[in-house]
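Please find the structures below.
Bear in mind these aren't lab numbers, they're just calculated from the coordinates by the rules spelled out. Since the structure is predicted, the reported quantities are computational estimates derived from the model, not experimental observations. Cβ atoms are built from the backbone, for glycine too; each structure is taken alone.
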Structure P
Amino acid sequence: MSVTPASAATPATPRGLGDEDDLVRFGYPQRLRRTMSSFTSFCLAFSMITITGSIVGLFQPVLLQVGAVSTWFWLLALVGVLPVLAVFMHMAARIPVTGYAYQWASRITNPYYGWVVAVFGIITFTTGAVSIGVLLGSVYAPEFGLEATAQNAAYLSAGALSLGFIVNIVGIRLASRMNNGFAMAEIVGTGVITVLLVVGVVLFFKDTQGLGVIVNNNGAGAVNGAHTPGVNYILASLLPILSLLGWEASADLAEETKNPRKVAPRAMLRAVIVSGIAGFVVMWIFVAAIKGSIPSALERTNTIFWIVDVHLGSFVGFLFKVIAFGSMMGCIIANIAVATRLIFSVSRDRMLPFSGQLARVNARFRTPIVAIVVLWVVCLIINLAGAGKIFRIVSMAAVAYYFTYGSTIIGVIWGHFKKRIPEAPADHFGLGRWLIPVSVLAVAWCLAVILAYLLPTVNHYVAGYFAVALGIGALFTVYAWWALHTKRAAVPEMRPPELASVSGTLAEEVQELRGLDG
């Protein structure tokens with residue numbers, strides 16, 4: 001089979017077409033279990049962003065760079081990511097297929113370019129899962145009575161990653177329920193603690209920084225009145241940029257979501273808006289609640305935990321530690337789910353060696369167990385190579401994310417001018433004539449973020465790590481392009497919306513798989 005280019009006249013999905021039949025239009029039977037609701041899709045995207053986990057892990061380094069003014073970077077990151085989000089919402093409403101960016105790029109440009117996007121995506125989600133694992137290990141090593149060493153962080157990271165993979169093997173239902181629980185605990189728990197802190201800062205607590213701290217910029221960056229290097233502001237801005245990643249997971253699990261054309265875009269939008277505003281407010285209140293001087297507070301093992309303990313007591317402090325731990329575990333589970341679905345997606349198109357095994361879905365759990373196990377091994381290798389050095393892996397993940405975003409949007413621009421982007425029903429999200437202007441803004445933002453990560457001298461090592469990852473990806477690129485050239489691999493044709501056009505082996509397979517759920 002080969003790709004049939006979509007045209008501007010590609011018919012929209014009829015209103016009465018079911019999710020499974022809609023998927024058949026793209027050449028795939030329903031193999032994965034479609035159980036995710038709108039709420040679950042939002043929780044998945046929210047868990048990927050993990051606001052509480054990111055602030056807990058990276059609060060101190062950011063304040064050390066420039067002081068309390070760094071809080072404003074949350075709003076900058078939110079505004080910057082909105083064009084990227086809008087383009088992804090546009091595409092999620094038109095090609096609701098697992099493997100999202102790979103599928104979009106393959107169908108609106110060509111499968112060769114789609115594979116390049118897939119390589120960026122695989123690097124993104126594997127390093128993303130490991131980065132949160134190492135973040136968890138570095139934060140919680142002291143809480144488990146261990147020394148805060150890179151080695152101990154790597155050990156705890158391996159344990160957290162292994163737990164995340166076990167959850168994903170059991171199935172999307174368990175992973176979804178855990179993500180839902182972690183997300184709601186984070187929203188409610190962190191929200192309540194933040195409200196208690198702001199009331200205390202305004203009415204009761206003594207010797208705190210006060211709500212005006214983000215205006216006068218009291219903090220480590222201004223403690224000696226010395227000039228703060230410009231590069232410090234760039235480095236400090238990367239915390240919120242790093243946090244507002246992964247929201248596109250809702251689009252990647254489209255084949256496990258009910259009504260994904262509408263649900264995924266809404267879930268992504270809600271997750272980004274809630275997380276961006278919440279990140280700004282939470283960091284502001286925690287900085288305002290610091291008792292004494294900021295430099296002395298930053299000498300604590302974990303400043304965030306200390307703030308809660310000193311103002312609200314050890315019991316509330318313990319609950320907050322549990323909430324932050326759940327936030328990070330939810331992010332790990334979500335990253336693993338997204339990464340394995342991307343590998344599953346490219347494998348069923350036979351782009352990888354041993355694709356038959358990697359694309360196989362377990363009849364009991366309805367999950368791609370082989371792909372999950374392979375990814376688990378890869379993540380442990382990355383974890384070992386990173387040696388628990390958190391900024392090595394975190395920065396690598398952020399750069400990979402924005403390469404994925406940027407390359408996908410470049411494909412969208414090309415596909416628009418070639419009239420290869422399918423239509424969507426009129427009541428679904430779409431940018432219309434604003435698609436190209438918004439896409440150009442999105443590419444500019446992606447380029448700015450990539451340069452912000454790679455240009456500072458202290459971050460040059462990130463380019464080296466990313467080059468190694470791309471070198472490994474190039475080996476698989478040779479295989480994928482050979483498979484495409486020899487027609488051993490192919491992205492299925494786009495089928496017309498009429499169900500009567502579905503026939504032969506595919507129709508029989510659809511009926512057989514529908515019967516599995518009995």
Structure Q
Amino acid sequence: MGYLLWHYLSDSARRAPDATAVAHRKEVVSYGVLDATSTRLANLLTRHGIGAGMRVGFYMDKSPRVHMSMHGVMKAGAAYVPVDPGAPAARAAFILGDCAVSAIVTTSRKYEDLRGAEPLPSVKLVILVDNAEVPPVPGVVILPWSAIDAERDDVLAAKPAIDTDPAYLLYTSGSTGKPKGVILTHRHALTFIEWGVDLFGITSTDKLSNHAPNHFDLSVFDIYAAMKAGASVNPVPDEVNSFPLQLAQWIHTHGITVWYSVPSALIRMLLHGKLERFGFEQLRHILFAGEVFPVKYLRDFQAKLPQAGLWNLYGPTETNVCTYYKVPVIPAEQNVEIPIGRACENTDVFALTDDNTLAGVGEMGELVVRGPSVMPGYWGLAERTAQSLVRNPIQPAYAENIYRTGDYVKLRDDGDYDFIGRKDNQVKSRGYRIELGDVEQAVYRHEAVREAAVVAVPDAEIGAKLKLVLVPHTEGALTRKDIEAFCQLHLPRYMVPEIIEFRASLPRTSTGKTDRQALVNEPIPS
């Protein structure tokens with residue numbers, strides 16, 4: 001068994017060097033080529049003094065060269081840092097500077113953008129994947145991608161890493177407005193991948209989609225489960241991603257067998273992708289994570305794609321997926337949201353009450369996680385790390401850290417956990433405690449509602465006003481009075497939103513989730 005993440009690639013390349021590893025647009029890369037090219041890149045990095053304990057940033061669109069770079073950086077003993085290719089240069093520069101990358105793999109245009117940002121990250125080496133020429137920068141070696149061709153591919157010059165070393169850093173939105181870097185080790189990812197490949201029965205005949213951007217933790221499963229099994233990973237082209245009908249066509253045409261995305265992407269395909277046109281005979285599993293998937297849409301998916309298993313995967317970036325739930329057939333009368341399920345193998349989860357005691361069946365508590373899938377910490381944020389990684393209060397014999405997710409759950413009689421809501425999603429209005437997810441759940445019961453989001457807007461008099469932003473199936477089909485009357489039927493009066501807005505769509509983050517912070521920060525209409 002491999003103990004470093006890139007061992008999956010090398011093992012599969014030895015077994016079947018000609019098998020397809022990455023297929024993107026018209027470019028197909030075999031396992032043998034991916035393995036050899038990443039070794040050349042690793043040797044180039046090593047020759048320029050980049051290795052153990054260092055970080056290498058990526059600022060580029062999806063392509064096979066991203067996969068070559070990921071494995072090459074890890075083979076050099078370093079950790080990679082993927083940056084949202086659509087992020088403004090200032091944000092990219094902050095991330096790359098925050099974790100002090102020693103090298104950047106990017107395009108000539110994006111490097112020019114970075115050079116105009118303040119402050120410019122201080123790096124030793126820049127590798128341009130488009131082989132273009134850019135003006136020299138004092139103290140920085142700038143090389144075209146083709147420079148790796150001169151390196152050996154039969155031996156690694158780098159000192160090997162160990163499984164507790166960082167493999168990659170993923171930056172997530174921080175409460176201060178600045179992104180925070182989550183450090184993920186080889187062991188962290190291996191724990192998740194070993195579990196997932198076994199549970200979902202991933203084999204070399206599978207074709208995994210890669211819908212999530214590479215700076216989002218959902219992409220980890222797509223890429224490395226494929227490498228482990230010797231399957232192919234198929235990054236979804238950008239020109240297809242935003243159009244539900246083309247995306248459905250792409251899944252069908254490419255014979256995707258395992259799909260993994262946020263629910264929002266699946267809902268858009270359900271509503272606009274004309275799924276009835278396609279058989280999707282090869283689609284075995286639909287995995288979703290990152291958001292609550294409204295029951296009414298899950299029920300529709302089961303009706304349209306009965307051959308595909310639906311799986312709810314839960315877990316923050318700091319733990320990767322830590323619980324799972326296979327969705328059973330949902331009765332027509334069910335309106336209650338599905339649970340997040342139970343702990344993945346080699347991971348333990350439990351709930352703690354406010355006084356740090358173990359929550360029992362039916363008792364609400366904060367979900368905590370322990371095991372090798374838990375991050376070692378946030379990059380450069382010791383105080384924030386200490387708040388999230390705390391000593392296990394129910395195991396006093398020795399020091400053991402657990403991760404506090406900030407999510408409230410309840411344990412069911414059958415051993416599955418129900419997701420109640422975020423600690424920071426529980427607000428106080430007029431003295432009442434309100435869970436924003438409960439309001440959303442009620443709104444989604446209305447047949448004319450396509451999408452809905454509820455956020456809390458600070459208010460000096462009552463503490464918080466509830467703001468509901470919804471997208472109807474048909475423009476003009478709903479009025480404010482319609483929604484108010486519907487909410488009054490299903491919610492107590494103090495939970496009926498004061499602010500109700502209708503829109504054609506909800507704002508999205510770069511990872512495809514609903515951008516709730518944007519909804520909070522918008523001015524209240526007069």
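Values as computed for the structure displayed
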quantity	calculated
When distance in nm of label points 7 Å out along Cα→Cβ at positions 157 and 301 is computed for each of P, Q, the largest belongs to	Q
Comparison of P, Q - label where relative contact order in percent (Cα under 8 Å, 6 or more apart) is highest	P
When distance in nm of label points 7 Å out along Cα→Cβ at positions 53 and 205 is computed for each of P, Q, the largest belongs to	Q
Origin of the derived value -8500 (helix-only ellipticity at 222 nm (-39500 (n - 2.57) for each DSSP H run of 4 or more, over all residues; to 500); candidates P, Q)	Q
Comparison of P, Q by volume of the Cα convex hull per residue in Å³ - largest value held by	Q
Top of P, Q by distance in nm of label points 7 Å out along Cα→Cβ at positions 341 and 397, largest first	Q
